[in-house]
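Below you'll find a set of structures to go through.
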Structure 1
Amino acid sequence: MSKGLACFALVCALSLLGCGAPQPITSCEPIGAATPLCGFQNPEDLALLPGGREVLVSEYGESGERAGRISLLDLASNEHTSLFAGAEPVAPGPWGALDCAGPPSKAFSPHGIHFAQRADGLLQLLVVNHGGRESVEMFEVMRDGGRWQLAWRGCALAPEDLLNDVVALPEGGFLVTRFAPKPRLLLLFALSKAMLFGADTGWVYAWSRERGFSELPGTRASGSNGVELSADGEKIFLNLTLANEVLRIDRRTGAIEARASVPQPDNSTWTSDGRLLVASLRGPARDLFSCSGIERGSCPMPFAIVALDPKTMETTTVYEGGPGTPSGAATVALEANDALLLGTYAGDRIVRVKDTRR
């Protein structure tokens, strides 16, 4: 058997091993400083809205296997409501590419999200979508009668790749990570090569309305996942899930300036004190497959939330979860008032953890 076929067979075997995965965490009772908020579908990514009282939630649809939605979590009441679920009557807008004919269908399946203020002062939510089309969807975030609403404003249709996370550029446009090829067989082949040989599976795309998608030099890597920018937009912080590290890259030159060792890093968010919170998965690779499709409870995969100093790239673990806590497999940690909110790619809950960093 060739090396390529051997790698492919290994990943297929890992997928099958998931059939005997540990049972999900199903209790929705608080444990210690951690309180689960149940009733979500894979709340993979989170974004805090101005005022700090509500959070936008990307309810992930497993790379297009299921439909998802963008919902709103009220931190005072713990209630959440759907803001956008696809195939909804929305007015078209001028923010996206000219070849984006209309809003996403009812197959809408959000993944990574990013909330920011545009140069024109309007509030924008960028959403990686796998359902019906591979794209980055653009929404205006507005308040109407005291309630937050989303209005679709366009999209950018991606190349035939599996996108993951997105971050807005200060001058307009965005960066988005290309995790791997999208067709399932190519994805499995790419992941198997990366696991055995450390091969590059993806990179970072830069997108603008004038130029479309273009690969950003210096960003080819193994398992490109979460992406963030420094406040001045000059430094890229790129999480490499399969290479177990976070890179700091000069955006203008593509030079890798520094590295931090973080096991299986997923999404990142900035804290009020200027550190980067990185969700770090700590379970075996087979659990990434076996936890897919959970409809009740949470994947029990162990994880850690790591605070990274963007200047020194030193890391500090601020929380650990998995069996014995209300959830596992955290893909994002978001600072919200006096707590950390934890989301997951495989589970029915967000967990609010009293912030012990203060």
Structure 2
Amino acid sequence: MIVMRWAGWTVAAPVLAVLALVMTWGRGLSAVVVALVGVLLAAAVLAAVHHAEVVAHRVGEPFGSLVLAVAVTVIEVALIISLMVSGGKGSATLARDTVFAAVMITCNGIVGLSLLVATAKRHIAVFNAEGSGAALATLATLATLSLVLPRFTTTTPGPDFSTAQLTFAAVSSLALYGLLVLTQTVRHRDYFLPIAPDGGTLEEEDMHSAKPSSKATLISLGLLLIALIAVVGLAKVESPVIEKSIVSAGLPYAAVGVVIALLVLLPETLAAVRAAQRHRMQTSLNLALGSAMASIGLTIPAIAVASIWLSGPLNLGLNNTHLVLLALTVAVSTLTIVPGRATLLQSGVHLAIFGAFITLAVSP
């Protein structure tokens, strides 16, 4: 039974993490403080997963997955905009690098790890091909319109959109994401419910644990948002140390964005893996694909609005290496999802692509 522990670590961790964020924001940190921030960051991630599960248990799938994906993405988008406004090295490609890293981490890292956990004992992971296929088609369209087309347009030089093209990409991204949410939560909600071993769908009513009260759910929702703010904020606090370490090691600057994205997506990763352990692979896919779609569907409109007062170029087009990885990811994900069943082999393929992404980010 999911129970709110009013005096437990799941309440204390988000609060302490936010206090640490307030005390360390914009300041130079010693090695001891950096280590302490890292511990609080990890605690905030675990607390976020706990509170997300409380909310998900109350509202049911796929609403629970949607709450976590949208909440962390909104906060992440706010962080991206703030960094772009402040300028600095890499600000022109920050949105592109962050969104692409999110797509690769979710579609290959999270999906591959979830499949690995799901197939370790049962050998076959089952999910709803109709819902996952619709989500993948939407994601592929969003990624192509926002990250691929800028490489091939000719109105403006470089991998940039003109104002009219950026406006279209923003409107279409928001519209497609909104349409997917409508399909997922209203029109065809059953397409996104976990599959039972007998082939039926697992409704929340089938679970043997009692639902949390409305009060406990609202408190968990508030603590979830606090924990996510702490996760994203502390990741930003740690970023100068990460950046310094990466530069000192002679690694490319783009690797900084990958590390930050990995930290920010930790709550979704843990939540997806825990769902896979309970043989709810559809929930894992909802989290992974939903996070990737939210990253594009909310980031592109946000930077389109922010571009009104942002100065300097806004590079959205992917480079050749990233284009190859994106095409491979879409092709492999299609072959994984269409059958509605996956094995350990599919897990290995996705994790291999994720490994290639990390390797090429470190050694392009």
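Numbers at a glance
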| quantity | calculated |
| --- | --- |
| Which of 1, 2 yields 3.6 [distance in nm of label points 7 Å out along Cα→Cβ at positions 56 and 240, calculated] | 2 |
| Structure responsible for -3000, with helix-only ellipticity at 222 nm (-39500 (n - 2.57) for each DSSP H run of 4 or more, over all residues; to 500) calculated and labels 1, 2 on offer | 1 |
| Origin of the derived value 6, 26, 37, 25, 6, 0, 0 (P(r) over Cα pairs in 10 Å bins from 0, in percent; candidates 1, 2) | 1 |
| With distance in nm of label points 7 Å out along Cα→Cβ at positions 72 and 160 derived as 3.3, matching label from 1, 2 | 2 |
| Ranking 1, 2 by relative contact order in percent (Cα under 8 Å, 6 or more apart), the structure that comes out highest | 2 |
| Value 0.20, calculated as FRET efficiency 1/(1 + (r/R0)^6) of positions 216 and 256 (r between Cβ atoms, R0 = 30 Å, to 0.05), assigned to which of 1, 2 | 2 |
| When distance in nm of label points 7 Å out along Cα→Cβ at positions 80 and 96 is computed for each of 1, 2, the largest belongs to | 1 |
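Quick note: the coordinates plus some simple rules give every number you see, no bench work behind them. What you see is a predicted model, and the numbers here were worked out from it, not measured in a lab. Cβ atoms are built from the backbone, for glycine too; each structure is taken alone.
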